[in-house]
Structure 1
Amino acid sequence: MADAIDLTSPRAVAAAALSCLDLTELGDAATQDTTLALVDRAVTDFGPVAAVCIWPRFVAAARARLGQNSPVRIATVVNFPSGDLPVEEVVAETVRALADGADEIDLVIPWKALIAGDEQPVRDMIRAVRAAAPAPVTLKTILETGELKDPSLISRAADIALEEQADFIKTSTGKAEVNATLEAARIMLEVIQRSGRNVGFKPAGGIRTVDDARAYFALCEDILGSGWVSPATFRFGASGLLGDILATLEGRSTATGQGEAY
């Protein structure tokens, strides 16, 4: 177990959030230059983020920029954002990304099939990508909870992901109308609790402030106990959160009370 986070201290929350941050550039207009600019922000005066999460086509450039021994991991996305690609294409995406230097794969499950009542495509996709990305690669499964909507579907998707040996369950692509919510987070964390496994959780999309981070940390502590949160078990998928983290750690704020937008 990690040290407990002092949730009464904004600086302590900000420091923990920094260490658990997957700094993300998955915009439709992303370029190699904007991606490398993100990579350059990943090691701060207060320490590194956990990972950068970027498009597969920029993994090789990010690996060259970071080098082989960086504390910052490289995560990339497959079957993203639709969840609709054939299994063989997603496996090929995964194999290329790992060859280019990715450490972590964030896989969108075929959530539309699950809504339609067919679990097998979800199992087949996760199983195939897990086989293509064995440990020590970290496999995160994106459930797209804002589209699943129904708590029972969210819970079932999380159960399937864990049964198929995912390392993390992640809420969202950040591309849906509804992304991470505390309600979906609670359902997913309760699945982790029931599983009894050392599995991670990643809320993604719409998390912008240290206060947002505190709410998710508090929920994790409520369900999984003080000290459960660490970069090995918890990540934020966010692009804007870094600004408020740094503002808090530096003792400054913007006019909105948040850190500068990045």
Structure 2
Amino acid sequence: MLIKTQGLVLKQRNIGENDRMLIILSRDYGIMEVSARGVKRLNSPLASGCQLLCFSEFCIFQGKKYNTLNSAEVLHSFYDLRLDVMKLSLATYFCDLTNYLSPQGDNSWVSLRFLLNTLSLLEKGKREPALLKCIFELKMLSLAGFMPNLVCCSDCQVYEADTMFFLPVEARLLCLDCSMNYTQENLLKYTVTPSVLYAMRHIIYADDDKLFQFNLKGDSLKQLEFITENYVLIQTDQKFKSLDVYQQTKY
């Protein structure tokens, strides 16, 4: 069966001298593994639309065992991301995290649209990369079913307190008073200031058109980045090489 769909190339690996296997987040079918035959040849009509980070319209033959690419038309190449090592490494991390979470079904278009919007802001320099990283990590995990409960303290239901803690393993909040009821050495918790808690709530609960409409700087941004990054690593139990590269290039 021949299908058409829009999608973003998340990963690629070489197969033999002329072929590549692509991992695509498609609008209609979620994550797809597609064979691009002859794509490495200089005159291949597939080459431009099959590069990493390319958002393209794909025509794909779905076989019983394999998907084979028939054509690829570039819609947006995100070319400028390739001119900055830090931005490229961060964009690659976004793709790796998305691939691991493997959006499927109705959620694939929501995740694809969110990823495209994030990459566009990163490419154009309209938001600080560190802030985009925080937003992407927390929102993408939430879309994938790892949404933490940030409405209030999970024990006493207080909305705000002078000191609040985020529990990354249990994905919930505790106030200072309630945290005293637990054995402290067995409780992994991160202190969250009011500004950081506001940012986390905004990322999770804000409407899509307002998601990126806030700012955070200085120590608050560093705290948010520490929390969201460790939340990813704890919840996924994965190590991302692209994240390590980003950490090395951002200074």
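The table below gives the values:
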| quantity | calculated |
| --- | --- |
| Distance in nm of label points 7 Å out along Cα→Cβ at positions 126 and 230 - highest-scoring structure of 1, 2 | 2 |
| Structures 1, 2, by distance in nm of label points 7 Å out along Cα→Cβ at positions 30 and 54: label with the highest value | 2 |
| Of the structures 1, 2, the one that 14.8 was derived from, the read-out being mean count of other Cβ atoms within 10 Å over residues 102-109 | 2 |
| Parent structure of the calculated result 16, given that relative contact order in percent (Cα under 8 Å, 6 or more apart) is the read-out and 1, 2 the choices | 2 |
| Entry that produces 66, 39, 33 once Cα extents along the principal axes in Å is calculated, selected from 1, 2 | 2 |
| Structure from which 5.0 was derived, distance in nm of label points 7 Å out along Cα→Cβ at positions 62 and 222, options 1, 2 | 2 |
| Among 1, 2, structure where distance in nm of label points 7 Å out along Cα→Cβ at positions 94 and 206 as derived comes to 2.9 | 1 |
| Ranking 1, 2 by Kirkwood radius over Cα pairs in Å, for residues 46-109 alone, the structure that comes out highest | 2 |
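FYI, it's all coordinate maths here, none of it is from the lab. Keep in mind that this is a model prediction, so the values were computed, not measured. Cβ atoms are built from the backbone, for glycine too; each structure is taken alone.
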